[in-house]
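Each reported figure results from applying straightforward, stated rules to the coordinates on display, with no laboratory input. Values in this document were obtained by computation on a predicted structure and should not be read as measured data.
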Structure P
């Protein structure tokens, strides 16, 4: 069974960061390749927004029941969000 990975922002997506023309093409290619690998080994869900509300995050986490949450340091990942039984990691980025 593949782990379920939830990204709390669309900024981490292949369509956002992976297609940012301000980034060097070789880096964009590496990001896109990494996303393809990730999609092959995990079930991925991401929010549609860069900065979803705490309620939107809670609803998405409740519905998806992820094993891993990836988020920005500015996202409010509450104690309740971290108490779901299947969750074993929260990874933050700046």
Structure Q
């Protein structure tokens, strides 16, 4: 039982690390390919956007961060992933 929990925990941590890298690459590629015309940029968008949409919807519904030039829901999503990763490491 302990081995199964350990394997699941490590798998989740690895998955979150991969998603973190995808977010980082998306941020970098957004500077060079803002229209997402490349296949890799489109792939990064498709992988990361489903995680950002709920945060973005909440921010728009509550009228939070409407006038900022930064994509704050993107940053909040990264912070939430980091928080989740920390919680998994603690447990």
Structure R
């Protein structure tokens, strides 16, 4: 590889599949929270090593992750306020 490293693919994160829509959204939210933490850690590290280009790219990705979690929370709120059965009728 270009960086002379070996990827570790034996330690991939476990997939969590929800049995219903609320559980799927909760799993998605947890995954987004984990991603946000990882990006924040990487942004901090990039700043420490003065890799400002990488930090800028990571900050852009982090903004996307923040939007994703906002969308998930919005869906969860809709389910909470209108019940799952009514929520499902609003989805195309």
Legend entry - Parent structure of the calculated result 36, 15, 7, given that Cα extents along the principal axes in Å, for residues 26-65 alone is the read-out and P, Q, R the choices: R
Inset, instruction - Given a value of 13.5, 40 for Rg and Dmax of the Cα atoms in Å, point me to the structure among P, Q, R it was derived from. - result: P
Legend entry - Which of P, Q, R leads on relative contact order in percent (Cα under 8 Å, 6 or more apart), largest value: P
Inset, instruction - Consider the structures P, Q, R: one of them gives -10000 for helix-only ellipticity at 222 nm (-39500 (n - 2.57) for each DSSP H run of 4 or more, over all residues; to 500) as calculated from the coordinates. Say which. - result: P
